[in-house]
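Next up: some structures, all given as structure tokens.
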Structure 1
Amino acid sequence: MQHLDPRARLHLKKEEVIVGRPGAALVALLTAVIGLDFALVWGLLAFLLNFIPTIGSLLAAVPAVLLTVVQIDITSAIIVSFG
């Protein structure tokens, strides 16, 4: 990370603090409240994939929503998809 331009480092730091951590915590909390298995894994996945512009959040949401459909029900999957 030391080889990055200072502006790029600042952007990544802002992305982590403003979006990454709170978003990951929200995903982990929501999936835990609903009763989905591996809630912390979904939170970590959301945190890591959120650094990919535009599609990162979508890539993180798809597996969690599909597992919610299989494990719980479609109503909970809709809640997870909007969370």
Structure 2
Amino acid sequence: MKRRKGGRERQRQKEEAARVKEHARRGLAVAKAQAALEKAEREHERRAAIVDAERASLEERSHRENQRWETERKKLEGVLRRVREQG
């Protein structure tokens, strides 16, 4: 009877040790996954900031080009109008 009781106790201790080990393994896996997520998020934010800066630059260039075109178009329309009036 003592032998069975001691064997059960050893088995219980082994099972408890296995649970503790598994819990620690899962904890490390969660920490590793969390760190990977945070690193990826920082990289995304860095890339998004670059894209936003490029977008702002392109919008400014587009605005300047539209202004240039409006000035040129008005000038050329004026020339066309004068030429038509002379004819």
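Values in this text are rule-based calculations from the coordinates and carry no lab data. Keep in mind it's a predicted model, so treat the numbers as computed, not measured. Cβ atoms are built from the backbone, for glycine too; each structure is taken alone.
Thinking of 1, 2, which structure, once Cα extents along the principal axes in Å, for residues 6-45 alone is computed, gives back 41, 13, 6?
Here the read-out was taken from 1.
Work out which structure the value 16.8 belongs to, where mean count of other Cβ atoms within 10 Å over residues 22-29 was derived from one of 1, 2. Before the final figure, lay out each step's value.
Details: 1: 16.8; 2: 10.0.
Matching structure: 1.
For distance in nm of label points 7 Å out along Cα→Cβ at positions 30 and 62, which of 1, 2 scores largest? Numbers along the way, then the final one.
On the way: 1: 1.8; 2: 4.6.
For this comparison of distance in nm of label points 7 Å out along Cα→Cβ at positions 30 and 62, the top structure is 2.
Starting from the value -22000: which structure in 1, 2 was helix-only ellipticity at 222 nm (-39500 (n - 2.57) for each DSSP H run of 4 or more, over all residues; to 500) calculated from?
Comparing all candidates, it corresponds to 1.
Suppose mean projected area of the Cα convex hull in nm² works out to 5.4; of 1, 2, which structure was it derived from? Write out the running numbers ahead of the final one.
Details: 1: 5.4; 2: 8.9.
Of the options listed, only 1 reproduces it.
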